[in-house]
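J.: Some structures are shown below for you to check.
Every number here is computed from the coordinates shown, using simple stated rules; none is lab data. All of these numbers come straight from a predicted model, not from anything done at the bench. Cβ atoms are built from the backbone, for glycine too; each structure is taken alone.
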Structure I
Amino acid sequence: MSTNPLELWTWKNCREAVTSLPGRLGFPAGDKIEFLGFELNLNNGSIMDTFTGGHVDVAQRAGIMATNTIFYVLSAYSESPEKKPTGKPISSRQFRGAQFTKRDTMGERYRIIKNFKEPARLETAAKALGGSQIEFPYGDTAVSLNILPYIPLTIVLTVDDGEFPADARLFYDETVENYLDSEQTYFLTSLTVTRLIQSASER
């Protein structure tokens, strides 16, 4: 089997793992999987973008990256034992072996700051992906959304007030590493931020 991610993480190679998910790990039974505004048809592997109403275009780089990420993380998620979230938040710096990987969320945090200068804009985008505003000890707003059924992501946004610069922080439930490793979590987080930005641009 090819080790090229563009060829490895495809419907052909991941079909068996992905089609085992309905009725498991928080996904409802059925012939499709829905998350982050995508709808994956389990009969043929096609992916619908519910924001645009069209299929993900794998002729475009963005479409290829989204498709590869979807099959990459769903395959890993499907092989995990069930462990429901505990409600204890951790950052990516607390992941096992974090000091040995170059994957971190700094770039994704910057994208959030750049694209969501108003708390209400982030709240609306998160709601479109099934998320909601939550209470958090600091920040101007915080939203939580399930990037996979048992993997909640919390985004805490602080806007620039003229005295302190804008900031964005990302937190996962402590059980995240039961499902994904740091690299898989990074790619899923990156896709999530992209979908939030796309959601905001549609409104």
Structure II
Amino acid sequence: MKYTGERVIPKVMNPKNGMLIEHIARYEFAKKFSNGRVLDIACGSGYGSEIILQNNSNMEEFVGIDISEEAIYYAKSNYGFDKTSYYVDDALNPNLYKTYGTFDTIISFETIEHFEGDKCFVQNLYNLLKPNGTLIISTPFGKGKDKPCSSPFHVYQYKEEEFIEILEPFSNITMYHQIDTTIEIPKPEQKYYLMVAVCKK
């Protein structure tokens, strides 16, 4: 699979690439919350499965979904471990939960900013999550949904209050911020680049 800058492909990227390092850190962070059936929606090349599954006795199954046939083919070819399965589907398909069932943990990294229909997407995530399940979802900080984006791959980028508002179906939201490999409860004096929300149903 060709690296275009949109999807992370560790096997063809420089290990010192900042975007790669940040993405790996998010999966390491998500691993602490991952148990039972885990869904990675917009899983891309599938590399996250290797991180989530490693030394994780709480895992039962890892399901990756992506709209790209090329990405899913690559994921199956390179990260087709025991307990993993990958499917081509649309994150905005309202019938996802009917097709794939429900999950204890859902991971959604750098997805929601890529398309119109964020409310539909969040409702899909809610429907896919079991009661008391955990969603770990990230997006970059932006100037607001009504402002131009710096990334050619993004439809819009959120202010933090906009991101929290769109996640309102979830009963409990804990906001973390990320800079480089650090993901933490935000400190007032620190500048961060990404938001990571841990949501409970």
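J.: Suppose you compute helix-only ellipticity at 222 nm (-39500 (n - 2.57) for each DSSP H run of 4 or more, over all residues; to 500) for every structure in I, II: which one lands on -11000? Before the final figure, lay out each step's value.
T.: Details: I: -11000; II: -7500.
Computed on structure I.
J.: Which of the displayed structures (I, II) returns the greatest value of relative contact order in percent (Cα under 8 Å, 6 or more apart) on calculation? Kindly include the intermediate steps, with their values, before the conclusion.
T.: Details: I: 22; II: 18.
Once relative contact order in percent (Cα under 8 Å, 6 or more apart) is worked out for each structure, I has the highest.
J.: Work out mean count of other Cβ atoms within 10 Å over residues 166-173 for each of structures I, II, then name the structure with the largest result.
T.: Result for mean count of other Cβ atoms within 10 Å over residues 166-173 over I, II: largest is I.
J.: Right, here's the next one. Between structures I, II, where is distance in nm of label points 7 Å out along Cα→Cβ at positions 38 and 54 highest?
T.: Numbers: I: 1.8; II: 1.2.
Biggest value here belongs to I.
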